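So, here come the structures, one by one.
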Structure 1
Amino acid sequence: MSTNPFTLADLKKILLEGAGAPEGVDLDADILDIEFAALGYDSLAILETVGRVEREYGIPTDDSILAEATTPRAFLDAANARS
């Protein structure tokens, strides 16, 4: 279990390392409420992100986070609720 909150910076780092930066998307903009699909990340990128969050940050996850986490804000909320 993590004692520090999982942050947007943490999420962006994992997305960039795992799937890269989609063309034409500025991850430094206000992306909290933009759906991952609109940001250019598909379900495989999110699945990889979920796995890395579990391994690297010790946050337990399950398949429900994939359904819940359609935006970065929802992902952060779901991950931090599990930490």
Structure 2
Amino acid sequence: MSVMSLRLPDELAATLTLLAKATGRSKSFLAVDALREYLAREAWQIEEIQKALQEADAGDFASAEDVAAVTDKWLNHAG
């Protein structure tokens, strides 16, 4: 396992300390958990953007009729 040192703003460090005490978890556990979730979300977003760019480069766009159908559906069911 790697060790990493980082500087935290005082407010963030205080919040982390309070949360660690409240949950009975270590600050390290909470920081790793938060970082794991953040990295997974960012990786997913980058992957989806790359897929969309590939589709756009291939000319795979919705037709005007497709867009109109979805717009009509939402306008008629918006309530």
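Things worth noting here:
- Structures 1, 2 were shown, and Rg/Rh (Cα atoms, Kirkwood Rh) at 0.92 was computed from 1.
- For helix-only ellipticity at 222 nm (-39500 (n - 2.57) for each DSSP H run of 4 or more, over all residues; to 500) computed as -25000, the structure of 1, 2 it came from: 2
Read-outs throughout are calculated quantities, based only on the coordinates presented, and are distinct from any laboratory measurement. This one's a predicted model, so the numbers in the text were calculated from it and none came from an experiment.
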